[in-house]
Structure 1
Amino acid sequence: MFMIEKGYAPPWEEWLSITWKNILSLTRNFVQHDLNVVIDCVVESELEWFCQHISDLNIPIKYIVLIASEDKLIERLNKRGDDHLIDRSLFLLKKLGSSAGNKKYIYDTTHKQPSEIVHDLMHLSDFYVTEL
């Protein structure tokens, strides 16, 4: 999300907080209008906070950490022209992949096609958040 083109930009922590409050607000609004929500965002420590703030909606939540091998990740980023994201992506791969809290939510996309990934994410029940 880029909402400020020029001028003051808040510190990273504040920016992250604003972003997650906006995601929460949009999610609540969409759910209250019977719409499904997919959040495509790196979640480092916000999952528990987010789940607590929507618990009153009594909705199922899927949490999925998409990973790929380092080589595949670099290949995909280069193919998209996003080589500037390689260092951060490799850092997040190690961080999120080694987090004990993420273990049961990891989905390896290394040898999968987009259609297979989408099918699995929609139909597998492995990724429902049951407790934090």
Structure 2
Amino acid sequence: RYTIYSPKDGQPCMDHDRQTGEGVGPQEYTLIKMKVIEPYPLKLSGLRGKNIFLVAATLRPETMFGQTNCWIRPDMKYIGFETQNGDIFICTQRAARNMSYQGFTKTNGVVPVVKELMGEEILGAALSVPLTS
């Protein structure tokens, strides 16, 4: 059974253990990996030769078939972090932290940040999406 995990305490925490968030349970998200195609935007040019993906989480993966775009918030801060297999995922710090506790990084709970950027710096990047031909 899935449960809420507390990075602060290093163990699962049940409803009665939490000061806020009682009744909140885990949700299953599907991660959609959208490959950034070279030539990379200027802010990502130092990562040439690496597989770079914009990653988005969805509760409804069936809606991703025929995807035609990816929305980036221009004024939001994003990071690029290295995954366990050497790929670079671009997402928010919060999303990266959550993934670091689920086996996406080499060290549990550690996010190896390789790039910090604002959304406006990657607007217009060409992508290849997995569920669209």
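Miscellaneous remarks
- Looking across 1, 2, the calculation of distance in nm of label points 7 Å out along Cα→Cβ at positions 73 and 89 that yields 0.9 traces back to 1.
- Identity of the structure behind -15000 (criterion: helix-only ellipticity at 222 nm (-39500 (n - 2.57) for each DSSP H run of 4 or more, over all residues; to 500), calculated), options 1, 2: 1
- Of the structures 1, 2, the one that 2.3 was derived from, the read-out being distance in nm of label points 7 Å out along Cα→Cβ at positions 33 and 113: 2
- Source structure (of 1, 2) for FRET efficiency 1/(1 + (r/R0)^6) of positions 41 and 105 (r between Cβ atoms, R0 = 25 Å, to 0.05), computed value 0.95: 1
- Of the structures 1, 2, the one that 10.9 was derived from, the read-out being Kirkwood radius over Cα pairs in Å, for residues 25-64 alone: 1
Rule-based calculations on the coordinates, nothing more; no lab input. What you are looking at is a predicted structure, and each value in this text was computed from that prediction instead of being measured. Cβ atoms are built from the backbone, for glycine too; each structure is taken alone.
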